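S.K.: See the structures that follow.
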Structure P
Amino acid sequence: MLQAQITDEQREQLRQRSAELHAALAKFAESFAPVARAITESFAQLGRQLRESGLIDEDGQPVKPADRPAWQSPYGPPQRRR
């Protein structure tokens, strides 16, 4: 079985790079948190507004069923050619 042998200098460089990567990821996560909260609040507000307007129920389902299948034209099926 082969095992990679690394020097103490390489081990220290790896430790340092790992610490830098961890710090960068922590900084990214910290800066992304306010954005995620804003997005979450926007979706929650949209849901509240849709419920208040009567378009969806408490489960998020449409209140009024569609009057025709989604694929059907509002003008009905096409006329047959003769």
Structure Q
Amino acid sequence: MMYKSATIMPWFSFTPGGLPRNPCDPNQYTLVAGPPSCPNPNNYLCAIQAINNFGVPIITTAVVIEIVLALENRMESTNVMLKP
């Protein structure tokens, strides 16, 4: 019997180089080795967990929705980390 293993997605820190800051722009993220340190309070986007596409995240509609909900509710989720 074969078991399908869960895919572990890498973390990407939100690192916009200037304005405009756009969390939907994959070029404004930096691939990191593991979950980054994002201290409280949870006010701004820190990092996302997404599929890696040659060093940039694939930002799906589901990831966008998760980002929006995390920011609106000031609560991190499975794939979104927030920072002060």
Structure R
Amino acid sequence: MEVLVYLGAGAAAMLAVGAVVRVAWSVNRRIVQIVDLVQELSPDSGHSIKDQVARTAQDVVAIRAALADLCRRFDRHLSDQARPE
């Protein structure tokens, strides 16, 4: 009968250790995910999302300026052709 008690205590101890290891593993995974997100959002010479968004915003500003210049040139071209010579 004592053997069954010891086996039950051993099984309970193994389950408790397994639960602690599982919780520790989950906490570790969460910490690794948070560290990865922080690294992704911090500027690091062009490889982070923040740097890519900033670069895209600069490209959009440059494209808008080029488009505005092209529109002005096109309007001048149309007004030059509308004048009789």
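Each reported figure results from applying straightforward, stated rules to the coordinates on display, with no laboratory input. Just so we're clear, the structure is a prediction, and the values are computed from it rather than from any experiment. Cβ atoms are built from the backbone, for glycine too; each structure is taken alone.
S.K.: Out of P, Q, R, choose the structure whose coordinates give helix-only ellipticity at 222 nm (-39500 (n - 2.57) for each DSSP H run of 4 or more, over all residues; to 500) equal to -5000 when calculated. Don't skip to the answer; put the middle values down first.
M.R.: Details: P: -20500; Q: -5000; R: -32000.
Computed on structure Q.
S.K.: Here Cα extents along the principal axes in Å was calculated and came to 117, 23, 9; which of the structures P, Q, R was it taken from?
M.R.: On the way: P: 84, 44, 21; Q: 49, 26, 24; R: 117, 23, 9.
Traced to structure R.
S.K.: The value 3.4 for distance in nm of label points 7 Å out along Cα→Cβ at positions 27 and 51 was derived from one model only; which of P, Q, R is it? Each step should come with its number before you reach the end.
M.R.: On the way: P: 4.1; Q: 2.2; R: 3.4.
The structure behind it is R.
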